[in-house]
Structure 1
Amino acid sequence: MKKHNDNVLRKVYGYFLPEAWKTSKGYFMVRIAKMLVVAGTPFINIYFIPAIVAELMGEGRIRRLIFLVATMVLLEFASGIANGVLNNVIERYGQYFENHFKMILSKRIMELDFQLTEDKKALDQLELAKNGMSWYSGGLNGLLDPFFSLLSNVLTLAGVVTLILTNTPMILVIAGAIVAVSTLISSRLNKIEQEGYKQLGKINRVFGYLGWSLVDFRYGKDIRLYDSKDMMVEKWKFFTEAFNRENRDIANKQLPFLLLQNGTQVIHDVAAYLYLGLLAIFGKISIATYIQMGNSTGTFTNSLKNIVILLQDMIKKSNYANEYVTFMDYPAAMPKGTKPVKEGKHVFEFHKVSFTYPGSEVEVLKDVNLVIHEGEHLSVVGLNGAGKTTMVKLLCRLYDPTKGEILMDGTNIKEYDYEEYMKVFAPVFQDFKLFAFTILENLMLKEAQDIGAEDAVARKTLEKVGMREKVDSFKNGIHTVLFKQFEEDGIEPSGGEQQKLAIARALIKDAPVVILDEPTAALDPIAEYEIYKHFEELVKGKTAIYISHRLSSCQFCDKIAVFSEGNVKEYGTHAELVHKPDGIYAEMFAAQAQYYVEG
């Protein structure tokens, strides 16, 4: 256990201290200043009060008394002011570092392999990381408070030990024995708390999800129209009670040890002052020395106990913060190659590809064989659950096949540099997201000041997807903010308008492969036809993959792959498949066509 704690301390402080030093050296100057103030403050009373008592019982010189009292008060006042100012500065630094490490965590989340964003273990670790670096460890200040306080107490301890050894060394034995017992008790208290924290990982994640869902306006329509508020509140209550139960269990386990710890302090005080009193009665020490040793003994005991408690506090908080470090070092879910991706068009081949989502036993894809030629326009159709979107996710390396391999230009895609491979694709998934930024920033995915003359490209692309006129009608045009989370004059685009913006964003990326995964589901068939008609012109010369329940896209494609039960059941041109007897595609096409023919 000790070895584990030592490793955790080295790991955590080895991660956070260099990062904090690199970010702000001034923070450490403030910390050192406070450490020295805290270490020196106890010696004001230890020195001046016995001196005042000695003067009162001796010569009683008024000027000397006034000087001693005034100096003591001024030093205590100066110490209090300095401590308050330094605490205020440290608190502000703490807020700064909280945001800094949140930013680092957010960046890490965005860099994770996509499949980990749907992995329960990774999500639980993320929850432990967020809470471990905020609520439980207290962030960087929470980690460094006990560290610098421990150093302060070491300095104070060195001073009082020198005084005690000079006058009453036996006191050190009494205080040391009590501190040893208190150390064991504190160790048990920390262990109970840490074991309880591990149990709270999943509860906190569900607790947070329900809490945000209840107040998230995006769920407002569903909650109201399906009258689900009672269910939501009941679930909230259930997990709140589970959360409270876990905390109550922790508190109940800790209670007897807390009572025992308080008892040790009483035993110490009785033994120490009884021993000093006897020394004073038998004339071994003066009253002034009795007072000084009483203060020194209290300071020694508190400093020694504080050192142990602070060390345990460092271990406890390090174990919490270690969850953050663990997440930052979370292993990749997929191997990454180094082979550069050549420019231009590419040929892709699915060779006996099967796939099962992590944590599931259902094979979504089964022994898929498919070739996508360079510059080819492929339509992928099939019923829900046939594996269409999964095929695209594998192609984009959001997941790797469970069996088989995917080749690009004859090489397994795992061998390519991951970031370079990502640049090959410009997808629009059915669950695409737009951000509460300006329209221009959503299209370019760059900061406004970094876009420059590229906004002309954005405007031209908006015209091609039929959104230029609409965007120009807004007060701030292409600089209009989407949604109202942060701006009162933000606009709420319709589902169809959002899809057009997402398509425009994909076109602006200018990747060699464009993927549309049901991007026109919110459009009526005529608007969808217009999108595809223009899209054919826009992606001319590029490889394009269309996934849609409506078969209008098939009219523009070179080949059609019909997925069913996780495999490619039919493959060919529209003309070949539409007349195939008992064919899946022919049946789907006829079922959709009858609505328009009869109309």
Structure 2
Amino acid sequence: MKRTGTLINKTYRNLLVSTLAMTASMYLSSIVDGILVGQILGTMELSAINLTYSISFLKNILIAMFTFGGNTLAVMYKGKRDNKKADLVFTISFWAGILSSVLITVIGVALTAPTADLLSQNKPKLEPLIAAYLIPLWMTTPLTALNNQTAAFARTDGMKKLATALPIVANVINLFCDWLFMAVFGWGIAGAGWATVTGYALGSLLVIVYFKSKDRTVHFTREAIKKLKYMWKILNTGLPSALIYVCNFLRLFCINAIILSATGTFGTQIASVSFSLNSLCFIFIEGATMTMLPVLGALYGERDVKGQKLALRYGMWVTVGLSIIILIISEVFPLPLAAMYGLTNPEITSVFAITFRIMSINIPMLAVIYVMRTFFQATKQKWLANILVILDGFATIVPLMYFFSKIDIYWLWWSFPISKAATLLITAIIMLIYKSVKHKDNFLLIEGEEGVALDFSIHNNIEEATDAAHKAVDFCTDNGVENNLAHDLGVAVEELCVNTARYAADSASDSIDIYVKVSDNCVILKLRDNGKIFNPTEYVDDTGREVTGLKLVRSLTSSIEYNRVLGFNVTVVTVNR
């Protein structure tokens, strides 16, 4: 018997679709606007939208900090079975995100004219187009905050269909309104922006479903107004995610400025299509890695080191696999992809076919960077996460692009894969140095727990419960635990496994993770399964009677605690020595 990772992998897969939908909501509006603008209006308008992409990241900085910081921290508290703090974090992060987004909108709309002037570098053809698109772009900010925060908590509450529907509904409406406002009403580039506002406004009606649901595990609490000190913890936890948006804003602003200065509107048309297509890559890579955040957060809260490594391995395989598929499509079909955006000018497409293939080489390396950044964030190694974000988001790409822009347009695009390779190399060197200086046991720099531990999985059926009990008893006696205490723990293992198989098992739950740790003061048993809600501390059968085996477990052990986290039943039993 050994730990299989089946439960973690299934939970990751269950969360993946809804997370992809949420990340898609951050990018699809710009992608869809780009495709329809290119087809209906032309590549000059498409270039104008591309120049506003940096603003899309700027306005989402605080939203990302509150969304990912609040959601990850709440899951961590639930992993520690502290539901009261989880409610506090949910309340503070939700309302802080909404209020800050309203303030951002007011400031952004007031500064529309100087922002358009700055982004266009005083190009008379671009400046009015950018200004027309900026106003509705700022107006989407509170709606984005409302949708994304609701989707994040709905996802970790196991309401996957709702979490997936929120961004999909908003973007389907946006797609229809893009065609209606631009092609039918003739509103031009402003119509693309107002279509996004309409889509998110109507899509936000689904938020009501979440807040009326009896299945959500986090709730608003009035105590939050007295506990604003948790704001710092939320911001601190969400900083690596927000830092991504900071660096993306700076990177896109500087890159667009370099391209516009070095190549003029010829280069900006190539860049507008390239960056919009690159956003499709971000949907899958960022979605696959963001799926890891709540899973790793819960495992970190439980101090499950082996589980963290299993989640990292599975997340890496999925993310890199998706990136390779995207790379192949990008290398084989650059011209059909460009045609989606109305880019058909032979003079431009002949250059685009080469530059886009060069740029796409960076995609698998980007996947590795995102996976490691997410792992470091969730395991509280924020300094490493921040180093990765800064290196990848700004410190390597911008200097290289500025230098290569002095050579020619093709070398300019080589800065993307070269900067990714430089980021990975520098980060690996830093990790090796830190491992040596701090005498860490592993390259990932995560700490193990004190004491000796047994970690294995069994199938969720009654037949394997006895074998699991014998394995736990043998482990305890081999590590100096008194025979009577080892026997009590064995009874707890068998009874909990039997009753989990009997009352919690369903078609989706086929295994149970069992963890036993022996320390000087106690023996700790932890069981995790992904079946129906099953609380052994309170469970009664269909007749209303207590289950005899579970009652016996409560009498033999010093304490027994239950929590429901990410669709897991997590039971922790302690036997004092």
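Just so you know, all these numbers are worked out from the coordinates, no wet-lab data involved. Computed from a predicted model, the values in this text were never measured in an experiment.
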### Message
One of 1, 2 was used to compute P(r) over Cα pairs in 20 Å bins from 0, in percent, and the result was 15, 35, 26, 15, 7, 1, 0. Which label is that?
### Response
1
### Query
Given that Cα Rg over 2.2 N^0.38 Å, for residues 417-472 alone, derived from a single structure, equals 1.28, which label among 1, 2 identifies that structure?
1
### For helix-only ellipticity at 222 nm (-39500 (n - 2.57) for each DSSP H run of 4 or more, over all residues; to 500) computed as -21500, the structure of 1, 2 it came from
1
